[in-house]
1. So helix-only ellipticity at 222 nm (-39500 (n - 2.57) for each DSSP H run of 4 or more, over all residues; to 500), computed for just one structure, reads -10000; which one of I, II is that?
2. With distance in nm of label points 7 Å out along Cα→Cβ at positions 162 and 322 coming out at 2.3, pick the structure among I, II it was computed from.
3. Which of the displayed structures (I, II) returns the greatest value of Cα Rg over 2.2 N^0.38 Å on calculation?
4. Taking distance in nm of label points 7 Å out along Cα→Cβ at positions 298 and 490 as the quantity of interest, name the structure among I, II where it is greatest.
Structure I
Amino acid sequence: MSGMSKAVEISNFYWRFPTFTGIKKEYSLRNINLDINRGELFGITGSTGSGKTTLCYVIAGLIPHQLKIPENQEEDHFRGKVSILGETIAELSESGNKKIIKVKNIEPGKIGLVRQDPETQLEDLTVIEELEISLKKLGLSEEEIRGRIKDALEIVRMDQVLENPGKVHPSELSSGEKQRLEIARFLALKPDILILDEPMSDLDPVGKSEMIDAINEMKTKSKITIIMVEQDPEILTRLVDRLAVMHRGEIVAVDKPENIYSRSEIKKILEIPELMELIGPTGEMDNRFVAEKVKNFRVTRAEKEKGKEILVINNLNFSYEDGTKAINNLALKIFAGEFVSLIGQNGSGKSTLSKIISGNLTGWSGEIKLDGEDIRYARSRNNFRRRVGYVFQNPDQQVLNGTVKDEMYSSLLKTHFSHADYEHLMTEVLKRVYLFDKINENINSLSRGEKRRLALASVLIMEPELLIIDEPAAGQDYRMSSEIMDMLSELNNDGVTVIIITHDMRLVAEYTRRGIVMKDGSIIFDGTPEELFQNDRIMEESSLAPPQLVRISRKLKDSGILNDILLNAKEWLDLFRFESEKKNYVALKFEDLKKYANELSAKILNKFGRPESIVYIERGGMVIGRLLSDYLSVRELYPLKASYYTDDGIPMTHVHIGGFERSLLDREGYILLVDDIADTGKTLEAALRVLREKTTRRIVTATVAYKPQSVIKPDVHVYTVDNDTWIVFDYEEIETISRFIRKNNEEGLTFMEKNFGFRRNR
C-alpha cells in the first residue's frame, strides 16, 4: 500500500552512461535512495554536474529506456530499481545466466519534463497549436481540448493569448512566457508528475516572478506532484516542501529546506556564501552590530582610470524583418579595460546590441567603431573574430557536435597561434573553465552548464580584446559562477574589456563598476551599481530587483545606521570587521620569521621527517616557504596562488595551482603546504581542498602563527595568537598602513609609527 502514496520510489540505484569508445566513465548516479510523496512539491539542488538532470531523466523514464547499453554489460551501467506511480519501470533482473535491464514505458501524459531551454521542446507552431498537438493524440473532443487549454493557461497566468487564438507565435514570447507555455502544454495533459529542470535559470526578474507565481498556482489548484531542480536557496525555501541535496552523483541529504540550509556540512557542499549565515536564506539578519559602532564606517571602492575609447556607437538603429524595432537611435562609448554589465528585461535589446557589436547580426544602420575603425570594414578581416569574442546565452547556438577537443581545435584554427602551441593553449583554457577532464567526451554528454563553459572556452582561446558574454553564470551553482566571474575579473585586470549581459544583480554588484540599463532598444541608465540600486524609478521601470545584501543595506541606510549601501559580501565583511576591529597588534619582522622558521623546521623533521616538496601560498607564505626550503634542504619549492576572499572580503575560494601539477603527481614523499598564518583558515582550507583533488600524496600543513578561530588547525605551528590580535608582517607594511588610513584606525597607525618608522603628516 505504501507505493500507492508515493509518486517516486528509487532504491539502491546506480547509473553509468555508455560511451562511444567503450571506456567506462564514473557513475553519474550512485546509491540513489529516494521517495517522493504524491502531491508534494519536491526540490532538488546541488553543484553543477552533481547529477540533478540525470536523476530527472530517470524519473521521467528516459534513462535507461532510450539509451543502448552494450550487450552483457548491463550490470556495469545499471543497478537498482525505479518505481513511478506504484509501477516498476526499470530494474535489473535475471534471464537465464545473465542480467538484463527490465523496463516498462510510462503511460503517455503521466509525466511531463520541462527542460532548461524550452525552445528545444517547442515546435514551429502558434501558441494554441503547441498546446493542441499533444491533446489531439489522446483522441479528446474539441470541447475537452479547449477546456483543458483554458484551465492550463489560467494556472500559468497566460490566458491573455486566448484573446487572439491561433495568432500568437512562441517567437513573440519572452523566455519566461515560453517556459510557462511549455508548463501549460504538460498541464493540459493532466500529468501525475511534472518535472521542472531549472525553470528559472534563463529568466529575468520579471520572468522569475511570473514563474514563482505560476508554480504557487499549480501547487494550490492542482494535485500533481511537482519536482523542481533549482540552485537558489531563497526560491527553494519559499516554494518546496522537501529538498534533496546532490553531490557527485549521490543524494547526501533530504529534509525541509530550512533544515537543510542550517546544516554546516551541507552549506559547505553547496558552497553557500558565508554571509548566508548572517542573513539566512529568507533575508533575516542577526543583530550583529549597533548603530553607534558603525556610524563612521565608509565604503571604499577602487575606481580604474578610464582607458582609451575602444568602442564608440552613434545613431545605431535596427529592426527585425517583421518590423519590430529592436535598437532605437542608440549611442554608447565603452572604454578599454572596463568591466560593464548590460541589464534589462528580456526583449530590451541587450542581446541584439551585443550581436551587432560582435558581427553576428547585420542589417543595422548608424556608426560603430572598434578602436577607431568602422566595424563594417574590420568585420571582413580574419582577425575581427579574435578581437571581439561573443559567448551566446544558448550554448547550442555556439558549440557543435563532436568532442570537447574538436570544438577547441575548431576555435584554434581561427587564431594566429602555430600548431605547436595548440595543445598547451587548449589545456590551459580548459583547466580554467574546469573542463580539462572532459576533453575527450562528446559534447552531447555534457550538462547545460558544462556546455556554457565550453562555449566560453572556445572564445577565450582566441584571446579577444573585447569579450561579450550573454548570461555567464546561468545554469551554474554559486561556486562555479563565482569561479567563472573571478576568471573574467582576472582577464579584465590583464587588460581585456569585458561586457556581461545578465539578469543576476549579484554579478552587477559584486564584479562590475558600470551598469547600463536598456529598455525598448534604448539606454535609460548608465552609471555605477550603487547609483542604479538607489534609483527607484529606473529599477521599477526596468522591473529589476537589487540583490538581497543590497536590499538589507539599503534599509539600514534609510534608517540612518549606515552612510552607504553595501554592494557585496566584501563590503559587508568590511563592516563587521570595522565593528570588531582588532585592538591588539604584533609585529613580525624578517629576523623573527627566521627564528620561527628554524623552530618550525625542527618540529616538522621530528614529527613527519623531510618533505619531498614544499608548496607555499602566495604571497604570505613565500618568505617562510623559502626559509623552510633552506632549513629542510628541500629543492622542490612551488608557489600556489590561493585566496579565500573572506580574507580580503568576498566569501569565495579561488585557487590556481599553476604549472607544477605534473610534478606533484610524479613524486612519492609528502607535500608540505606552507602559509604565514592560519587566521580564519579559509585560504589554507581552500588550497588543501584543491591539492587533495589533484594528488593522493600526503599533505602536511605548516604555518608560523595560528589563531584558535581558524577552521583549519595546522599540523605544525610555532606561535599561537589571540583572535583579536592583528599580526603585521614587514612585507605587508605598506598595505597595512593604507588600510589603517582608510579606516581611520588611530591605534593601528600609532603602532605602525612605533614599530615600522611610519611618519604621518600631522
Structure II
Amino acid sequence: MNIRTFQPLGIIIFSLVVALCASPVVHGANDDALLNMLPGDCMFCVRVNNFNESLGKLDSYLAGASPIPVSLAMMANMQLGAAIGDPMLTGIDQGGDFAIFALFPETEKKGPARGILVPVNDYSEFVKTNPNCTVKEDGTTLLSSPNSPLGGLLLSPVGNKYALATIDDTFVAPLKKALASESKLSKHLSSDQTKDAATAPVWAYVNLAKLYDKYNKDALAMLEMSQQEIAKTGGGMDEMMGFQFKMLAAAFKEFAGEADSATIALTPEPTILSVDVALQAKDGTDLSKMLVAGQNTNGYTLSRYLDSNDTVNGLMKINRPFMQKFYDKMFDIMEAATDESSSKEQTAKMKSLTQKMIAAMGDEVSISYSYAGGMPPFKLQEVVEIKDATGMRAMMTEGLDYANTLYKDMGIPAELKYEQGTSTYKDATIDTISILFADPDDPNDVMQKEIKKIYGDDFKYYMAQTSDKFYITMGPDSEQTLKALIDQPASASAPSGDIKIAMDALQNTPYNDFVCSVNIIKLWKGMAVMMQAMEPDMNMFDFMKEDIRSQSCLIMGGTVSDGSASVRLALPKQHLIEVVAAVMKVQQEIMQHQQANMEPPVRVAPKNPFQSWVGKPAPELKMVDLDGKTHRVSRLKGKKVILDFWATWCPPCKKAIPDLIELAGNGNSNLVILGLSNEATDILTPFAKEAKINYPIIAYNDKDVPAPYNKVTAIPTLFLIDSEGIIQDVLTGYHKAEELRSRLKEIK
C-alpha cells in the first residue's frame, strides 16, 4: 500500500462519524458563479465569500478576546500581497469570493491536485500590469514574487474574472480539465446548501461518497493494523478491544458507504461565532430513510431537572422513528462483530425489547453531566418522560439480562446487578443497578487497574419511576441527587443558567431537536477535581481549580428532518474571553510554581540601589488617590508610612496585597499605607474593588515624581518612612507579613 494513500484517510475516518447523521440530496438550481465553476467530483473545497468583509467580521468577533491584538484581514492581505508581489493588491477583487479546492489523485503515486480560484477585476490586465508575471509557451503565467510564502504560482484564466492559481505544474492540466467539465458542484447541492455556500462568510464541502469509494479498503486495512498493534502491546482486555475494532469496522461498512457529502458554514458575528454542519446521505439508502422528523411538540418542559452547576446540560426530543431504525442498525452491527453462535437470536430479542422501551417513552429527555471529586469521579442525572410506567418497569429486568449477555460477548469483564425496591421515597420505589467488575486474571493488567482506579470494585446507578417520569442518577451522591429530582415541582419552570443561554441563542432557528450547553471553564475545573480524586498525592491539578467565574458557555443544537441532519456549534464571545483568561491565568500560575521550585543559583546579593537614601528625609510627594483624595508625604509626620510601588500584572505585588490589607485593617491609626502604580485608573479601579483593597491607591506618572521614587525599576518596592518623615528602609521584592511587622516595630 503506497504511503500516499494514507494522506486523505483522516477524512475517511471522519466520514464514519459524519455518516451517522448524513442526509439525502435534494438538488437546487442556482446561479452562483463559483459553484458553477467548481467541479462536481472535487475532493473538497473551501470558499471565503466577500473576502475582506468576512475577515473583518472575524476580526470584530475576536476583538478583545486575544491577549495580543491581531487582524486576520490585515494578515491575510499581507500574505496575499507578498504572494503577488504587490502590497496594494492591484487587480485583485478584494470584495470577491475566493475558493480553494482539490481533486482526487489519478494514481496512488500522485497526491491530490490543489488549486485556488482568485477573483480579479480583469485577468488579462492583471497579468499584463504585474511585473512579476511571465507568460509561458503553454499559455500559463508564472507569477514569481521574491517574497512569496508559496513560491512561484502558475496562473490560468477561468473566464476573465477569476485566476486559477496552483503551485505545481503537474496540477495545471487536471485542474483546468475539471473546471471545463460539465459536472459542476452546483448540481450536487440542495437549495439550502446552495444558499449557505453563497452567503456564509466561510463555507466548506467534503465529498464523502467518493472518499469512501476510493479509500475504504485502505481505511479498513488501517483499522486492522491498529487492532494488531494494540494486541501486540498486551495490557489485557484483548477480547474487548478486538470486539470494539470489529464493531467499528462493521459500522464503517454499514454507514460510510451511504454517506454523500458534508458541508460546513462558519458565520462570525460581533458577539457569537456559529459553525453549522450539514450532512447528507445518498438518496434511497437506509441511512437516508433513518433520518426523519419525529412527532415532537414545541418547546421544552424538563429544564427544571437540570443542574445549572454541571458542566453539560442538555434537552432532547424523543424521535421515535429515528431511534427505532438507529438501534436496529446498531444491533445488526454488534451481531456482525461477535463470533457467538447465539448472537442472531440475542439480536432479535434486543431489537424487540428496545422497540417496546422506545414506545413506552414520552416526548422529552433532560440530562446533566459533570466531573466530581469522589467515586466514581463523575456525576450524571437524567429524566425521561414516559407514557407506559408499568411496561417500562417490566422491561428493565429483561433488558439487564440481555445486557449481561452482550457484555460477555463484547469481552467486557463486568456484570450488571439489578436490585428492585432498595428503598422508597415519596411513593416512588428506588432501584439500583450495580456494575460489578471481575478480578483480572493477570494482576498486572494495566487497563483493568485503570478501570478500578476510576470506578472502584463497583458503582451504582440509582433509579426511580413515577407515573410519568423515569429518573436515573450516578455519582458520589447518587441517592441524594435522585431524591432532589423527585422533589422538583410538577409544573414547568423557566430555564436558567447555561441552558437558558443555549436556548436563547438557538431560538427562531431550526436547531432545536436537541439543545445542549457545555461550559468549558466548568469542564476544566471539573477535570482537575476528578484527577485530584484519582491521584490525591499529586498537586499538579491545583492550577486547573482556579476560582474562575463563567457567565457563558459553548452552545450546541441540532435537527433531523426529511432525511437530513444539521448541527450548530456556537461560541459566544463572552465564553471565548473567559477561556482565554483562564488559560493565561493557569499558565501564569504554572510559571510561578516552576520558578518557586527552581534551585536559585548561588550569587552575591545585589547592593540596594536606594541604600544612600536610608536615613534621609523622604522627598515631598503630592498624590491624588482613586477616590479623589489628596495625600502629601510632608503631612504624614507623626505616623509610620509605607509607600508601596506595585502593578496589577506583577505576581509578587499581588501576593503582598493581602498582607498589606491585614496591616491596614488592624486598627493601627499610626500606620499609613499608600499603593502607587503607573497604570491607568480604568485598570486600577476595578482591580482594587475586586481585591477589596482598604488603603489608598494612587495612579502616578514617573515624570511627576522626584528621586528616589522615579528610580524604581523593580516591583514591588516599599519605602518605610518613620514618624519623623525619615526613610528608614527600602525593600524590593516580596516580603512576608511577619517580616514587615517586625521591621515596622523597629521604626519609631
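Computed from the coordinates by the stated procedures, all read-outs in this text should not be read as laboratory data. Just so we're clear, the structure is a prediction, and the values are computed from it rather than from any experiment. Cβ atoms are built from the backbone, for glycine too; each structure is taken alone.
1. I
2. Source structure: I.
3. Greatest value across I, II: structure II.
4. Details: I: 3.4; II: 2.6.
When distance in nm of label points 7 Å out along Cα→Cβ at positions 298 and 490 is computed for each of I, II, structure I gives the biggest number.
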